[in-house]
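Enquirer: As structure tokens, here come the structures.
Coordinate-derived values only; no laboratory data. Keep in mind the model is a prediction, meaning the values are calculated, not measured. Cβ atoms are built from the backbone, for glycine too; each structure is taken alone.
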Structure I
Amino acid sequence: MSLDVLTPTGQKSIADEQKAKAIFVRNFPNYSYIETPKTKSADVDAFLTKEGVIEAIIETKCRYDVTLEEFNQQYKGHWLITFDKLERAKTLAKILQIDVVGFLYLVKSETLLIQKIICDGEYVGRMVIEKTKTQKTINGGSIERVNAFIDMTQARKFK
């Protein structure tokens, strides 16, 4: 099985995820952003720690096609995440008794949106779950699967 992060597109995504991480760390210097191995298919992207304690699981995605304004207009501020991935993060969050936080980095506007997705083992905020045809991986293709459309209009915004 070939990992998508090993392709040129995957490597760009990793570099942009580092930009999102830098924005977070600049705005929240008391926290550490600890990544899972990018060369393995981990179910979560990272953990936030504070004073040596794990505070949250992080799901990070980079969007290349829109600025913040375009994201809100074209997608109504909704972020698509594979629902199965969220369910796996939810299980881990319940086991560890921590939250899941979404980091959506809009590359064109260099804006990081941050929003809690799971708190106390339950989904929070507005989300629509539906089966849709979407891009299979960062490298293309298509697949029909159950996706979560998370309303990010109330997310905190950072540059």
Structure II
Amino acid sequence: MADPITIITTLHGLAEKLVKSIKSGQDAAKAQEILRLVGELQTEYFALQSKMLQLERENFQLTQQASSSAKPEEQQQPADNLPEESEKMLVAIANETRGRLTKDMVIRHFGLAQAKGDYFFDQLLARKYVHTSSGQMGVGWFYHATKIGREYLAKRDLL
């Protein structure tokens, strides 16, 4: 299907040729009417194009406003599930009563290789499900579950 403006331009050109080639007054009047209608169609098309551009700009602005007004917790918390190993880590951290679990302690507890453990722990950090509470020289940072981390567990009945 051809572009609407190409169709309108072609119709306009054909109508002009028709007007020039017609000798009868009545036929010339009909051709002039066709030419006028094509002109109106062309004007309406450009008005619709302009309105469409305006609506696209407004839509973009509203989308930007909606995404910037979302709560930070909503922006940071992906809807998808954590890997099983990350969930187990989060459960262990959330249930720690002394608040003295380091990342390395959690990784060793689950018997994971360091790189693999780091990956699963990074999932918790990236989603802000855990946060440092304090640290100790020579031991490392201690982690606790955040509000959104506990909410994640509660929604999945893992508490």
Structure III
Amino acid sequence: MLPDPKPFLLVLLLHGAGILILAGWWCLQPDPERWLRLLAIAQVEHISALPPQPLWEQPGWLINHRLKQAQGWGGLACFLVIALAGEALAYRQTDTLAGFRFSCFTIGVILLAMVLGGFGWYCVIPWSVPTLWAGLGLTSLLGTCSFFLLCGRPYVA
């Protein structure tokens, strides 16, 4: 008998492994190249503070900046989650299977892992990321995730 698939855990582990590989690559870069890369990010993303020189302070600087940028996405994320949750509940009311859509629920779980992993990637990736596109992508992925999670049920009650 095959073991029970764990898509949420698998997707999160893949994201975590990718971020660890990125961290290893980042540590192997020469000091001036790392600092110049962060300086380019600071110029493109309009950060007033210069990036720190020591290696152990650089990830914190980048993560703090990206978290401050992501705070503006909250309103759009709430709107999309509420709107698509309402659509999903309306769909379940008229569904011929009475909302029992295990595949929809599984897709929602996988998308939730993708949202968490994507946000982690956004916070640590050492390249300039357009805030508008990252925000639109992650919030619409979150809204789609809420639609699929509420559209299906994992079990029959």
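Enquirer: For distance in nm of label points 7 Å out along Cα→Cβ at positions 35 and 131, find whichever of I, II, III sits highest and give me its label.
Expert: Top value of distance in nm of label points 7 Å out along Cα→Cβ at positions 35 and 131 goes to structure II.
Enquirer: From I, II, III, which structure was helix-only ellipticity at 222 nm (-39500 (n - 2.57) for each DSSP H run of 4 or more, over all residues; to 500) = -8500 calculated on?
Expert: The read-out comes from structure I.
Enquirer: Say we calculate Kirkwood radius over Cα pairs in Å for every structure; which of I, II, III gives the highest result?
Expert: Largest calculated value belongs to II.
Enquirer: Another question, if that's okay. Here log10 I(q)/I(0) by the Debye sum over Cα atoms at q = 0.12, 0.23, 0.24 Å⁻¹, for residues 67-138 alone has been calculated and equals -0.45, -1.09, -1.14, so which of I, II, III was it run on?
Expert: Structure III accounts for this read-out.
Enquirer: I, II, III: which one has relative contact order in percent (Cα under 8 Å, 6 or more apart), as calculated, at 18?
Expert: II
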